[in-house]
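Q: In structure tokens below, several structures.
Bear in mind these aren't lab numbers, they're just calculated from the coordinates by the rules spelled out. Since this is a predicted model, take the numbers as computed values, not measurements. Cβ atoms are built from the backbone, for glycine too; each structure is taken alone.
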Structure P
Amino acid sequence: MVEFERGPRERELAERVSAFIREEIIPFERDPRAFGHGPAADLVREMQAKARAAGLLAPHVGTEWGGQGLNHREIATVFRAAGYSTLGPVALNCMAPDEGNMHLLEKVATEEQKQRFLKPLAAGDCRSAFLMTEPDGGVGSDPSMLSTTARQDGNHWVINGRKWLITGGEGAGFGIIMARTGQSATMFLADMNTPGIKLDRILDTIDNSMPGGHAVLSLDDVRVPADQILGEVDEGFRYAQVRLAPARLTHCMRWWGAAQRAHDIAADYACTRQAFGKPLVDHEGVGYMLADNLLDLKQAELMIDWCAWVLDNRHDGATGTTESSMAKVAVSEALYRVADRCVQILGGKGVTRDTPVEQIFREIRAFRIYDGPSEVHRWSLAKKVKRDWRHRQGG
């Protein structure tokens, strides 16, 4: 039975995060450093210093790395509170890709690798990148198309390839590089100033909440020592699922908070703006949109909590990819409907930057694509339907 009751630690921490976001972080949303290709490095440091002082930095990691050691259900509650501002997850050092990389490092890295890479990342002393997606016919949603290669040369591996849409690639201290090794793939840890790693350009994208934006990178004879292999050789695809299943869900958590913020702004506007002799909320066309927002927000919240519960209670060795695929599709599309309605309710104001609704709408639209577009997840779920049918038939 799924337990939805929240424990006292979870409630208390979420209340602290909520107050911190409203009092300390939302005022930064008008800061000119918050725009462009994600918030600027000095703004990130300033916000994270406040979170550190409040004891709220990287709450998801283990206590040995300065966090709260939360489980997925607790993370869901806290991340939703953090997401109430698009700057909130950055301030708390729980934004993608760093949060997902921290999770993977905790699960897979050696103790020496944790000290070198995880410790400064969790402390907010550096940022990271995850170098998997490729242009030019390379890997996107289909991992079999991975074209970046790594060949062993003595005690080093030499990596060649090209990556794009690498979130945070500019300004990252290190990256996790996925490269083909024979018929499979391996993950490598590399400092981003390693010779051969070249920043080609920063893409202009619809979203701008993630520090460093989204980069195109070239890898030209990048030499990585063998002791910087993450996990085991040829296990990269398996580790990708260890990272991506929870990372899809934490995206859902953060953007749920943003959608709730958009709804609150739209509801306030609808209750105070007059048209045709009465508040907008009293016109069924607007009132029903707000009612549908409540339905989508609650269903998304329950989907997130169910998937988090599954991840916390799986003892069969499964990674939770099916459940996270279901949550990714259902939640991203529900939250997009919420944000879209909020723009519509605000009318002309909704397409301006007078409120954060315009940005929230753009960010959630992008969320429907990254970490796998809805269509790819539906295709994966359809394959599961076929497998289950075959199993029932005894095949």
Structure Q
Amino acid sequence: MARAFLIVMDSVGAGGAPDAAEFGDAGANTLGHIALACAEGRADIGRQGPLALPNLDALGLGAAVRLASGAAMPGFSAEPRGLWGAAGEISRGKDTPSGHWELAGVPVPWDWTYFPDTVPAFPPEIVAEVCRLAGTAGILGNCHASGVPIIAEHCAAHLRTGWPICYTSADSVFQIAAHEEAFGLERLLQLCADLAPMLHARRVGRVIARPFTGSCDDFRRTAHRRDFAIAPPAPTLLDRVAGAGRATHAIGKIGDIFSMRGIGKLWKGDSDSELFEHLVHLGGEAEPGSLTFANFVEFDSLYGHRRDTAGYARALEWFDAQLPRFLARLGPGDLAIFTADHGNDPTWRGTEHTRERVPVTGWGQGEKAIGIVGFADVGASVAAHLAVEPAGPGRSFL
């Protein structure tokens, strides 16, 4: 029985979103700009020369970026041998839940709530609830910020007072950073879990626990991050596959994004390299008729938000070099689709996600050009491959 593997390379956008200007992102192109920077010698830290992704390019990655945005991809000249095209999003967001839900067949039917880029960013009633749940007299931060700088700024005060560090971004999120030992990891997770219902009722997409350890001069964020996401508003691809009695596997933060709905087994790891080992294992061992849904987050979290072009290029080249190990374990009838949930152009201004189309490349269908499709068409296509009822409005491109 056919198996399917839906693999999200988090934030690996392809530019060209028709509505990018509405998000302040006209011209953003994650893959195109990384390839250009590499070709011009502007990303030679820990690597050198043009961006080299021969395995993804052979599937059709370079062609997909050119289709999505019209931009050249220096060094990408392979004739596609796999399924290839690009996908556009209709949900009004450029965030993780919107992208993943729509890929799984369910566009977001509401507008997310975003906090203003002011100080303070949060209304008094939310601050009061955090203080009540945490048992503290106040919070630190209360602004738009990136995770590492906000911890560096408030670490000493956090350790002295015990107050949680609360911040947000251009996404619909409420993030709480706290020291795993001094504040307590379980206390942080419980705080976020208890706060989430109030914020979900206000259409805030995620409450995110961001634990860290170490001294203020040498701290590190740990792999115990947890996203408490609002539940999808309708059955997704995962629900449909599980409802048909098939096995479902979630790699990485897929469990958090879908509130564990429709997920049979969760595979976690401290890094993308550990998560890839799970993918390789499941490539050989996942059950007939099963769905494996994977997210590789470090493109986004370690390199996109930090505007680290060379690091992003290194991560892409590492991922591409691992692909043959996974693809070699797939069998006749299997389908593997590689795509993304949004962009995060490391050459762009600011530190936020960018509104982009995403590449769609696939193994298991031979050479197949699918053109410009919708995010939801990806989920519908996986459902068609597995012969289960589709979720949402998508149409199969298989």
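Q: Ranked on FRET efficiency 1/(1 + (r/R0)^6) of positions 198 and 214 (r between Cβ atoms, R0 = 30 Å, to 0.05), which label among P, Q comes first with the largest value? Can you show the working numbers first?
A: Values: P: 1.00; Q: 0.45.
Going through P, Q one by one, FRET efficiency 1/(1 + (r/R0)^6) of positions 198 and 214 (r between Cβ atoms, R0 = 30 Å, to 0.05) peaks for structure P.
Q: Also, quick follow-up: If you work out distance in nm of label points 7 Å out along Cα→Cβ at positions 262 and 310 for P, Q, which one comes out largest?
A: Numbers: P: 2.5; Q: 4.2.
Across P, Q, distance in nm of label points 7 Å out along Cα→Cβ at positions 262 and 310 peaks for Q.
Q: Among P, Q, considering only mean count of other Cβ atoms within 10 Å over residues 22-29, which has the greatest calculated value?
A: On the way: P: 16.4; Q: 18.9.
Max of mean count of other Cβ atoms within 10 Å over residues 22-29: Q.
Q: When mean count of other Cβ atoms within 10 Å over residues 102-109 is calculated for each of the structures P, Q, which structure yields the highest value? Spell out each step's value before the answer.
A: Working: P: 20.5; Q: 24.4.
Between P, Q, the highest calculated value is found for Q.
Q: Using the calculated result -10000 for helix-only ellipticity at 222 nm (-39500 (n - 2.57) for each DSSP H run of 4 or more, over all residues; to 500), pick out the matching structure from P, Q. Present the calculation step by step, with values, prior to reporting the outcome.
A: Details: P: -15000; Q: -10000.
Answer for the origin of the read-out: Q.
Q: Oh, and also: So mean count of other Cβ atoms within 10 Å over residues 78-85, computed for just one structure, reads 20.4; which one of P, Q is that? Spell out each step's value before the answer.
A: Values: P: 27.9; Q: 20.4.
Going label by label, the one that fits is Q.
Q: Could you figure out which one of P, Q the value 15 for relative contact order in percent (Cα under 8 Å, 6 or more apart) was computed from? Intermediate results must be reported in sequence, preceding the final value.
A: Numbers: P: 15; Q: 31.
So the calculation was done on P.
Q: Let me ask something else. Going by FRET efficiency 1/(1 + (r/R0)^6) of positions 270 and 326 (r between Cβ atoms, R0 = 30 Å, to 0.05), which of structures P, Q comes out largest? Mind dumping the intermediate values first?
A: On the way: P: 0.40; Q: 0.95.
Greatest value across P, Q: structure Q.
Q: Now a separate question. For distance in nm of label points 7 Å out along Cα→Cβ at positions 94 and 134, the calculated result is 2.9, so let me know which of P, Q that is. Each step should come with its number before you reach the end.
A: Working: P: 3.5; Q: 2.9.
Clearly, the read-out refers to Q.
Q: Still on this structure, I have one more. Please state which of the structures P, Q yields 0.40 when FRET efficiency 1/(1 + (r/R0)^6) of positions 14 and 110 (r between Cβ atoms, R0 = 25 Å, to 0.05) is computed from it.
A: Numbers: P: 0.15; Q: 0.40.
Attributed to the structure labelled Q.
Q: Looking just at distance in nm of label points 7 Å out along Cα→Cβ at positions 70 and 174, which of the labels P, Q belongs to the structure with the highest value?
A: Q
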